[in-house]
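Below: a set of structures, written as structure tokens.
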Structure I
Amino acid sequence: MFKHLHMTIAVISIALFTLRFIWLLLGSENLNKKWVKIAPHIIDTLLLLLGVVMAVKLAINPFEQLWLAEKIMGIIAYIFTGYYTLKLARNNMFRVIGYLGALGWFLLVVRIAMTKQTVFF
């Protein structure tokens, strides 16, 4: 149950990130709505919390299972790349590059989650 909920929330997270990215490119006022500013934090917190619950429940230690450590580092890279895309990028070209980078990190995390095999370690 936790796994499917975790996967569903991950899809919601990336969908909301994509929606916010599109609104940013279009200069939409929707980005200023309160729910748009709050929802990503709630969703990502739930996503992280479910990941921790599953790791504890399955007794998986990221220091022993390098795939989990790499997945955590990929998530951190995704968060920073997403932050760059939505907040720091100065023009649309850099925003698109940041968005594609964030998607790349997200896909890496998905690959690691599915295969339980590292890419960098």
Structure II
Amino acid sequence: MNPIEHWIAVRREDGETVGYLEPLSEDYASMQPRTLLGHAVGEPLEYVPAEELLLERGIGELAERWTLDAGTAEEIRDLTVTELSPNGIVLANYVEAKALANGARHRIDWPDLQGRLRRA
């Protein structure tokens, strides 16, 4: 069974998903807050505080610059998220993407449980 299937989407009042809660216990007493990228946010919390944490954080991290561990000795720097869905996370050069240029794209699996992405 895929544990992601049990994640609970946290949505703002307008319906926008801001993150996920990963149940760590059957009674939902312990929840791991996760970003839209699937990264853990802090320590596990009770349901309501975990939900509030994600609502406060929002989705601003999607506009930030990222570094990708390319799986070799090199890293790919200065990336931005251009697409995010269960089909994957697509990244492009930050400056080229803002200028709507058609540069190289990099795709990784969603969620990024291996932590291949980190803030630049």
Structure III
Amino acid sequence: MEARAKKRYIGSSPRKMRLVIDLIRGKSVEEAIKILHFHTKHASNEAEKVLRSAVSNLMNKNEEKAPDVADVFVKTAFVDQGPTIKRMLPAPQGRAYRMRKRSNHVTIVVATKSE
């Protein structure tokens, strides 16, 4: 059995989020939550919320036979690029530089080890 959770329009670049997501791919949920909780990068807070949501979705999917948390692992986790907001910054000699505010979408799929 598997469940997924998505968080869209997170206000950080996909490159920064991928550094965090790569740490938890394939790990057990307990270990992944510990990694994300104590990691220093700001993106780890958002990733932890998405992971906890995916685990909650798995527990709510079949309430009669809810799997043990020790048997759940991160099956897949990936980051997609979201829309980029473009702004102009004043620059020297009357020029304008383009500032790109990037966003990303995170998807985490958790599954039980019995599959």
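General observations
- Source structure (of I, II, III) for helix-only ellipticity at 222 nm (-39500 (n - 2.57) for each DSSP H run of 4 or more, over all residues; to 500), computed value -3500: II
- Source structure of the calculated read-out (distance in nm of label points 7 Å out along Cα→Cβ at positions 79 and 95, 2.4) within I, II, III: I.
- Entry that produces 128 once volume of the Cα convex hull per residue in Å³, for residues 15-86 alone is calculated, selected from I, II, III: II
- Which of I, II, III yields 1.3 [distance in nm of label points 7 Å out along Cα→Cβ at positions 47 and 71, calculated]: I
- Among candidates I, II, III, the computation of relative contact order in percent (Cα under 8 Å, 6 or more apart) that gave 18 used structure II.
Throughout, read-outs are computed from the coordinates displayed, never taken from laboratory work. Because the structure is a prediction, the values reported are computed rather than measured. Cβ atoms are built from the backbone, for glycine too; each structure is taken alone.
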